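Presented below are the structures under discussion, each in the form of structure tokens.
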Structure P
Amino acid sequence: MYPEFLRIGTFVIYWYGVMIAAGVFLSSWIFQKNAYRSGYSPELVSKLVFWIIVWGIAGGRFLHVLVQMPYYYRHPVHILSIRNGGLAVEGAVIAALLFIAVYSKIRRFNLNEILDILALSVPLGQALGRVGCFLNGCCYGRPTGMFTGVSFPPFYSEKVHPTQLYYSISYILLFFFLNAVRKRKMKPGFVFCVYLMGFALIRYIVDMLRGDLHYTFLGLYLTQVIAIFIFITGTLWIFKLLKKG
């Protein structure tokens, strides 16, 4: 556990923020590169990148606070403090999707095509962000005796599942899988649907090993419930695309 990237007196820059910034930069670069190649203007692409980041952070923070409400109920002053952790990826994905859906109506661009470009851009950025979680010591797993177990002293002395790295590796694999799907020249929107399903599946499975979440109902975490809805959305969307052609 190495949460601090740089300390100058009382001023601290955390690894979490550094890796999140690196992930955002990488995803933005990939998105811009693919969007320009598809013929979209620099003006539209730059606005999309800016607002996707803004809405992604807002949605990610909102869901994180909602999931960790018992903590933030006791410490409301920490709700707006995100320097050392606290963004839920599912919230970021949902908020960004809602923004793009509305913005596509305003700017009249192809929603499904842009979503495909976005889907190919996001996984590697997510993988870097999860490395930030690992260095920060958040989003940790349950105690385990497996060889993959790690400890996060001085806070967690016993070995736990490094769920942060499980996420990261899974997102890298998802990136390569999505690129393989893209090469099959499917209908616009198909790659994004596969991303939704893959992302939801990763969250649901890896979250089963988390040790820092709170159960809601049916023995599931809130993030798993959301993952189920995201998976269903991706599945229905694919059926809709296939039905059209």
Structure Q
Amino acid sequence: MKTAIFSAFVLTLGLAISSVSHAQVKIGSNPTTIDPNNNLEVEASTPGRKTAINKTTGQVTITDGTQGAGKVFTSDANGGGSWQTSGAGCASFDAKGDNTTTPVVDTGVFAPVKLIANNIVYSPSGAYNNTTGVYTIPENGFYLFHGSVGTYDVPTGHTGARNTTIQLVSTSKGLLSYTVTAELDYGVGAWQEVTSANYFTAGDQVSFQINSDHVSGVKPDSVTTASIFFSGTRVDCNKN
């Protein structure tokens, strides 16, 4: 008789342990309703916001309204957690332009025109517009830009010299950096490059420009510009 009672006790205990091991626990709003795939749910009073543990995979899901693809869970200074964008994007770009012509303006005139690198080599963020030649700053940060170009092939019969200035400019900051090749003979080509490194706020726009002004001799209408290269990247970043 004692053996039978003991056996029944063991069986009952086993069933109880089995039941507990497969139990589901719900805390918070709607305490009697739980996803059948979860072992644990902690639900906020705001609809749809909860933390859950999947009973099969053990995966923890935190749905607090800040979640999103590619985000990481991080804390603030007080230990409060939330989903945030994973790092800062570099928004890098590299583009090159076809041969074109740019005007030669009168002596003492400064009327720069944009050098448009119309062939995108690399621009995963799409921040550079190869139609307008403008790079739009996507996020606040420290950015590095570089532009280079060659000028040559002035029509025969034009003697004298020109000044050629290339520059990087932004909508809000104005001139960022420039270089000048002074009194260059029209029969001679020149290769110039310019670089800038600055802090920008989102929405600012950066472009690459050239100005060729006549100094002496017979003034041509234009000079050929070739091998236009324009590139840039955010420096304080960790992804593209």
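The numbers here are math on the coordinates, done by the rules we state, and not lab data. This one's a predicted model, so the numbers in the text were calculated from it and none came from an experiment. Cβ atoms are built from the backbone, for glycine too; each structure is taken alone.
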Of the structures P, Q, the one that -3000 was derived from, the read-out being helix-only ellipticity at 222 nm (-39500 (n - 2.57) for each DSSP H run of 4 or more, over all residues; to 500): Q
Read-out Cα extents along the principal axes in Å, for residues 57-144 alone, computed value 46, 29, 21, structure in P, Q: P
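Starting from the value 18.4, 62: which structure in P, Q was Rg and Dmax of the Cα atoms in Å calculated from?
Computing Rg and Dmax of the Cα atoms in Å on every structure in P, Q gives 18.4, 62 only for P.
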Which of P, Q leads on FRET efficiency 1/(1 + (r/R0)^6) of positions 49 and 201 (r between Cβ atoms, R0 = 25 Å, to 0.05), largest value: P
